[in-house]
Structure 1
Amino acid sequence: MTGILILAHGSRQSETENTLQKIIEMVKEELKSGLNTNLIEYAFLQFSANNLETGLKKLVDRGVTEIKVIPYFLFAGIHILEDIPAEIDEFLKEYPNVKISFGQTLGADKRLAQIVVDRIKEMSGDAKCCS
């Protein structure tokens, strides 16, 4: 059985968790016709008890044997290149029968550019912007 773990950086600001929960609900809504959305979890790399290990364990406890970790990160920095793979390797020492694959960052994607364009348009006429 396959599960999905969406992993964000995390923040000391509690609103971060609320924002990611909203994103997860949107993802589940988009995937509801083709995937068991009960097997989608989220976690944070830092600043949360709901960390990477906890998120992985939640899925394993539901019988998941294959986990796709999707980083909700823009860029492939040190966390993506070193920290997260090291944590996954540590987890796999305890759960050697679980297969974990690690996806790509959000990166340079035209859909993200469109969001930036939308934010610019939202601010047009706003005295705080671009004066």
Structure 2
Amino acid sequence: MADRLASCCCGKLVARVRGEPVRISICHCLACQRRSGSVFAAQARFPADAVTIEGPSTEYVRVGDEGGRARFHFCPVCGTTVFYTPDALADVVVIPIGAFADPAFPRPRVSVYESRMHGWLGLPEDMEHID
């Protein structure tokens, strides 16, 4: 069972996780593109009881493309988003893969909101593709 550490850039907000993610995905929705500053966001879901948060965070509630709400927690010092909790999945904590700063982190297996995907982006065919 893997133990992993995700943190903000300055190290003041940390998420410690035990075990493997229950889902690793990328999202092409416009809100995730804005939040991540990239053409998609990559994230891993963990059971809430497998995640320990240390340090202060500021919360921002974002409404997604289809009306769902998620509570994003970012470092009040450096602004890095370290985790979020979707209101629809109360037993889950989602952590952006980049917060782990681990090139060996397992790859995403699911791609969602592909109707908003940039046309030049190529993804592996063996992923689950959801529009």
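Only the coordinates and a few stated rules stand behind these numbers; no lab work does. For clarity, every value in this text was computed on a predicted model and none was experimentally measured. Cβ atoms are built from the backbone, for glycine too; each structure is taken alone.
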Query raised in the report: The value 17.0 for mean count of other Cβ atoms within 10 Å over residues 15-22 was derived from one model only; which of 1, 2 is it?
Result: 2
Requested in this report: Using distance in nm of label points 7 Å out along Cα→Cβ at positions 71 and 103 as the calculated read-out, with 1.3 as its value, let me know the right label among 1, 2.
Outcome: 1
**Report entry** Highest-scoring label, criterion being distance in nm of label points 7 Å out along Cα→Cβ at positions 39 and 87, among 1, 2
**Finding:** 2
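Compare mean count of other Cβ atoms within 10 Å over residues 63-70 across structures 1, 2 and report the one with the greatest value.
Working: 1: 17.4; 2: 12.2.
Ranking 1, 2 on mean count of other Cβ atoms within 10 Å over residues 63-70, first place is 1.
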Report task. For volume of the Cα convex hull per residue in Å³, the calculated result is 109, so let me know which of 1, 2 that is. Result -> 2
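By the measure distance in nm of label points 7 Å out along Cα→Cβ at positions 7 and 111, tell me the structure among 1, 2 with the highest figure.
Biggest value here belongs to 2.
Figure out for me which of the structures 1, 2 the number -12500 belongs to, where helix-only ellipticity at 222 nm (-39500 (n - 2.57) for each DSSP H run of 4 or more, over all residues; to 500) was derived from the coordinates.
Values: 1: -12500; 2: -1500.
Structure 1 accounts for this read-out.
Between structures 1, 2, where is distance in nm of label points 7 Å out along Cα→Cβ at positions 31 and 55 highest? Working shown, then result.
Working: 1: 1.1; 2: 2.5.
Going through 1, 2 one by one, distance in nm of label points 7 Å out along Cα→Cβ at positions 31 and 55 peaks for structure 2.
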